[in-house]
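The data blocks that follow each hold one structure.
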Structure 1
Amino acid sequence: MSDRYAKLVADLLAAADIKIGGTRPWDIAVRDPRFYKRAIAGGAIGLGESFMDGFWDCAALDQAIARMLHADLRDKLQLKPWMAADIIAAQLPNLRYVWPGLRPFLSRFRSLKAVAETHYEAGNDFYAVVLDKRMIYSCGYWAAAKTLDEAEHAKLSMSCRKLDLRPGQRVLDIGCGWGGFAKYAAENFGVSVVGYTISAEQRAHATENCKGLPIEIRLDDYRNITGRYDRAASFGMFEHVGRGNFDAYMQVVDRTLTDDGLFLLETVGDDVSNSRCNPWFQKYIFSAPTSMFPSIKEIAASAERRFTVEDWHNFGADYAPTLRAWNDNLVAHRDWVVSRYGERFYRMYMFYFLSCAGAFEARVYQMWQILFAKRGLAAGFRAR
């Protein structure tokens with residue numbers, strides 16, 4: 001049986017010009033023959049977990065993933081009757097990730113141990129060594145940048161200019177992370193900022209990082225946002241609220257934004273309206289069970305009758321070098337990461353960063369910044 005899986009995997013990879021045991025950077029090396037069945041029967045989760053467990057390696061994993069996506073290998077895979085038992089055995093423990101519609105039912109039977117096993121909690125110390133100096137956990141802007149710090153600085157500058165920030169304005173930062181945007185905006189544009197996060201660890205870091213500035217970091221859910229704001233921004237959070245909450249999210253912004261207010265939404269986007277996220281990401285990376293990448297149609301529907309779209313900027317190609325830079329930092333601190341979190345955690349984040357880099361390289365995913373105006377800009381949007 002294992003020979004059948006080995007031939008099937010080899011034939012599929014050949015369709016993407018990837019060779020097992022080859023010498024090109026995107027060729028893969030199989031370290032454990034269990035990889036073949038696991039990658040087929042386990043689907044996306046099996047492919048990622050087998051990498052985490054050291055069953056296979058690739059010198060340029062991002063290039064390999066990009067080639068797999070360009071070749072549409074998932075559509076080329078033809079399931080055979082002899083695979084049925086293996087697929088059932090591999091998929092049963094992961095039903096809540098493979099079929100999200102079952103989550104409400106299955107959650108009744110999930111133990112605390114099972115929940116803990118599905119999510120790795122990385123502390124501020126991990127992100128401090130992986131991210132840029134401001135700890136911006138979203139896409140940089142690489143038009144003129146040569147380093148990660150420069151790319152993230154360029155993105156912050158571009159974002160503030162799009163929002164047309166002016167001294168004295170009150171700014172809402174939804175999902176403020178470690179306070180990087182809030183601090184940059186307050187220091188460089190003279191605004192005050194109220195940031196919302198649901199992470200106590202992020203709030204503690206952001207509060208300390210922004211000390212002495214007109215910035216308040218609140219530990220609360222976005223649905224409980226209060227106050228009135230001249231501007232609002234959200235970087236990399238919309239992907240996690242879930243399709244069922246898109247309308248509620250926009251309603252919160254509409255309710256809290258002044259009539260002449262602007263809202264900058266930055267989100268990873270999908271070219272099609274999907275019902276689920278990649279199940280490996282859902283299991284190991286995204287803490288929210290509702291996480292998914294929205295489509296243009298879904299964002300537009302939630303904004304309709306609330307906002308005028310002044311600008312829709314796609315810089316998705318820039319996420320690939322951002323993710324590679326994060327991975328370079330991960331590799332540079334390998335010994336520390338492994339000693340602190342373990343080898344499997346290290347390989348998990350390597351797979352996350354590089355597989356995502358491959359997806360953005362293949363332009364399967366997009367990176368959108370959308371500028372909304374509460375009542376439309378009289379002169380339109382001009383500067384980027």
Structure 2
Amino acid sequence: MEPLVKKRIYSLDFLRGFVMIIMALDHARDFLHFDAFLHDPLDLKTTGPILFFTRWITHYCAPVFVFLAGISIFLQGARKSKEELSAFLLKRGLWLVFVELIIITYAWTFVASFPVFILGVIWAIGISMIGMALLIRLPQKLTLLIGLMLVFGHNILMIIQVRTQEFFWDFLRNGNFAFHPIWDRHQIAIIYPVLPWLGVMALGYSLGLVYKNDFDPVKRKSLLSKLGWSAILFFILLRWTNVYGNPFLWSVQTDPLFTLMSFVDLHKYPPSLLYLCMTIGPALLFLAYFENLNTHWSRMVSVFGRVPFFYYVLHFYILHLIAIGVFMINGHSLTEGTNLIFGIPFKFVVVGEGLALKYVYLVWILMVVSLYPLCKWFSDLKQRKNYWWLSYL
């Protein structure tokens with residue numbers, strides 16, 4: 001039987017690499033910018049356009065990455081039966097949950113006692129993969145319907161009155177840095193809830209059909225383009241009404257640019273319907289129009305997209321090590337205790353200290369460039385070798 005796909009889809013790696021590079025900018029800002037934990041960069045009362053859009057552009061990373069993970073799950077069906085793929089997703093999901101709780105939480109905090117376990121984007125991907133281990137066994141149309149219901153309908157759940165700190169509710173739908181005790185002196189911080197991100201992954205999985213061998217590339221481009229433009233138009237029209245799809249409204253500001261900033265300032269924790277339309281729509285256009293792009297620059301960017309997990313873990317530790325350097329330059333000692341920031345303990349990060357934004361950009365660029373040779377080496381290794389454990393990295 002002919003496989004579903006013949007080879008790795010180049011445009012998916014290109015888009016994934018692109019958002020991975022942008023993602024590192026936001027984390028560089030978190031660790032290094034002097035204002036990172038003083039003010040919300042999206043707060044129109046305290047921010048400026050450059051800082052606002054530095055944060056805003058990184059909104060594209062998490063939804064695009066989760067959406068592409070869904071497409072990748074469909075493509076893995078070319079090599080695995082439903083039973084094999086379901087088992088793989090369950091194991092890979094559990095592995096990613098472990099990585100988030102231990103490896104990524106430690107990268108954020110450098111606190112070995114783990115007083116707080118952070119449930120971030122890797123957790124969201126892992127728990128969504130566990131959910132997809134069940135959903136892929138359903139008829140594909142039903143999986144698509146479930147994905148649409150979760151993405152388009154989860155904002156309706158806001159009207160249900162529940163206790164703010166109810167664990168079950170925060171776990172499934174709210175997230176948004178909800179802290180819950182798990183045992184003595186240990187908590188979890190739920191940032192990414194389950195349902196909306198599972199919906200995004202289910203939609204990505206459903207779109208994987210367009211990358212089958214027998215799908216006409218011209219029709220694929222047309223469909224992706226129509227879906228992308230439709231999502232953007234839907235976002236503009238629904239956002240304009242201020243009726244549904246985002247928990248807070250936009251308003252006219254004293255300056256046209258700030259009015260635009262208010263219009264595109266959307267809720268990420270949890271991701272609102274409008275937030276997902278604003279981010280997934282352009283991603284679909286990217287896939288439509290850059291499928292056949294093959295330049296030296298695009299090939300370099302794609303390297304990061306082929307080894308996203310490897311890159312993700314490395315960049316966190318590099319940024320925190322750089323933060324130690326900034327910490328020492330500011331006159332601190334390595335023996336100093338932790339600093340509690342938004343309820344999460346951080347070592348070597350002090351609120352109000354750090355670099356100007358232009359130097360954050362410089363560090364970000366230098367870090368990405370320095371990681372390229374390592375990512376290229378690991379990408380080549382994955383292509384040359386077929387070790388089972390490489391599929392988990």
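Read the figures in this text as sums done on the coordinates, not as results from a lab. Being a predicted model, the structure only gives us computed values, none of them experimental. Cβ atoms are built from the backbone, for glycine too; each structure is taken alone.
Odds and ends about this structure:
- When mean count of other Cβ atoms within 10 Å over residues 250-257 is calculated for each of structures 1, 2, structure 1 gives the greatest result.
- Which of 1, 2 leads on percent of Cα pairs over 20 Å apart, for residues 74-193 alone, largest value: 1
- With relative contact order in percent (Cα under 8 Å, 6 or more apart) derived as 28, matching label from 1, 2: 2
- Given -13000 for helix-only ellipticity at 222 nm (-39500 (n - 2.57) for each DSSP H run of 4 or more, over all residues; to 500), calculated: source structure among 1, 2: 1
- Answer label among 1, 2 for the case where mean count of other Cβ atoms within 10 Å over residues 18-25, calculated from the coordinates, equals 21.8: 2
- Identity of the structure behind 57, 45, 21 (criterion: Cα extents along the principal axes in Å, for residues 178-265 alone, calculated), options 1, 2: 2
- Computing Cα extents along the principal axes in Å across structures 1, 2 gives 65, 52, 46 for structure 2.
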